[in-house]
1. Tell me which of P, Q gives 23 when you compute percent of Cα pairs over 26 Å apart, for residues 65-192 alone.
2. By the measure distance in nm of label points 7 Å out along Cα→Cβ at positions 137 and 201, tell me the structure among P, Q with the highest figure.
3. Could you figure out which one of P, Q the value 1.03 for Rg/Rh (Cα atoms, Kirkwood Rh), for residues 1-72 alone was computed from?
4. Taking helix-only ellipticity at 222 nm (-39500 (n - 2.57) for each DSSP H run of 4 or more, over all residues; to 500) from the coordinates of each of P, Q, which one would give -8500?
5. Assuming 18.8 is mean count of other Cβ atoms within 10 Å over residues 41-48 as calculated from a single structure, say which of P, Q it is.
Structure P
Amino acid sequence: MGIDVRTEGGVAEVVIDFPPVNALPVRGWLDLADAVTTTGRDPRVRVVILAAEGRGFCAGVDIKEMQRTPGFTALVGANRGCFAAFAAVYECAVPVIAAVQGFCLGGGVGLAGSADIVIAAQDATFGLPEVDRGALGAATHLARLVPQQLMRAMVYTCDPVPAHDLLKYGTVLDVVPNDQLRDAARGLAARIAAKNPEILRLAKQSLNGIDLVDIRKSYRYEQGFTFELNLTGVSDEARQAFVDGPRP
């Protein structure tokens, strides 16, 4: 359980494994950031696949950890951890392919939206339930996956969308049967890894350099409103309602 790294033939797989739903604790986000950054700096690695075990790619932050931790320690840690992990994926020295299955929620969207390429399983869905959880953030990354008006609707309603919709927008490269997801990601990674490694690394830098939005500053701006909601107590009420579950 945790973050596992497997490397073979120039392709590294960074695998998330936090049962039951891959909701990452603070330490998990920081470990993920370290793993992606360190792996990308390895001169033997030419491509990173970001994948996950279990029925879902990532359910975001561990809200239960946040609620059982006194004060704002876990909140600050989760915000810093998510920022570090998203930035690590985006700024990884080599291309990153996100292999997404099942639910991709909250922080999962932050990871997928930071990746260079997304390949999804047929059951994959993408959503930001932040408004229901008393938080704001990762709309920056969702905007890299869906059109502006849909992004706003998804934020306001918290409704997820299926991977096939993203395939139509060209923000998911392919949608494949669940049992073929990892192989599809590895096949694409092998094609990329066959290229000149020095050119690949410079290509990654050049593509980041021409992005119209600085996603680090944009996401940090969003996080400021999460802190505001926490200061008023609204966030704590929303998180506790989630932990308590629906009333009978």
Structure Q
Amino acid sequence: MLDEQIAYYRARAAEYDQWHTRRGRYDKGDAHRRQWLAELDSVRSELDKARPFGDCLELACGTGLWTPQLATHATTLTAVDAVPETIAINRTKVADLPVQYIVADLFDWWPTQTYDLVFFGFWLSHVPADRFDRFWQMVRAALKPGGKAFFVDGLSSQVTSARDHPALTHSGIEQRKLNDGQTFNIIKIFYQPARLQPRLDSLGWTGPIQTTGEFFYHGCVTPNPDTQQRPQPTPKKDDASR
């Protein structure tokens, strides 16, 4: 399933931003688009409150929905993604801003340095349930003392899917279709803040999780220093830095 998820994002790279801009199969009308973009802007405003970003790590950077904002205000930015095709598009959006790109599967990758801010957008929902705890261990291992993690993801809403996507199953696996008709099954777990908050609390994370209204939730959390951090695994030898 994880291999299929990577294959999906490789095949989808060139059309991914249509989802973000609410164009093509995601066009649900002007009113919908205005609300969508307004809620995204509210997330960007909340992210700005986390400045200064200092040394920043972006996980699952994708085509660069957030990378330019991070790079503009960060001292350094390291951006990680498993899909070279999305990183190629990402590069075109940051101009001459200094970004170090790493091509790596986040389920095999482990940070070799620490950062002031770890950011991930629209990624938590793609983390399998049985890898949730380890993912947050990795995020914590990436943070300097006093560092924080900021994340944003989508609330469960059929209206955010493409017009030709099937109804959401909420099973943890959803079917996605591309413009050319190809279909893929991907991990997709929809979290509600009221349930996600205590789960992160139990893992030793502190900070509020909020919604923007209909479409998104976001959080800015810090690890509790009294919670024991598990040992770091040996990094994979085949991680590629670009």
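None of the figures in this text is laboratory data; all of them are computed from the coordinates on show. Remember, it's a predicted structure, so these values are computed and weren't measured experimentally. Cβ atoms are built from the backbone, for glycine too; each structure is taken alone.
1. This figure was derived from P.
2. By distance in nm of label points 7 Å out along Cα→Cβ at positions 137 and 201, the leading structure of P, Q is P.
3. Structure Q accounts for this read-out.
4. Of the structures listed, the value fits Q.
5. P
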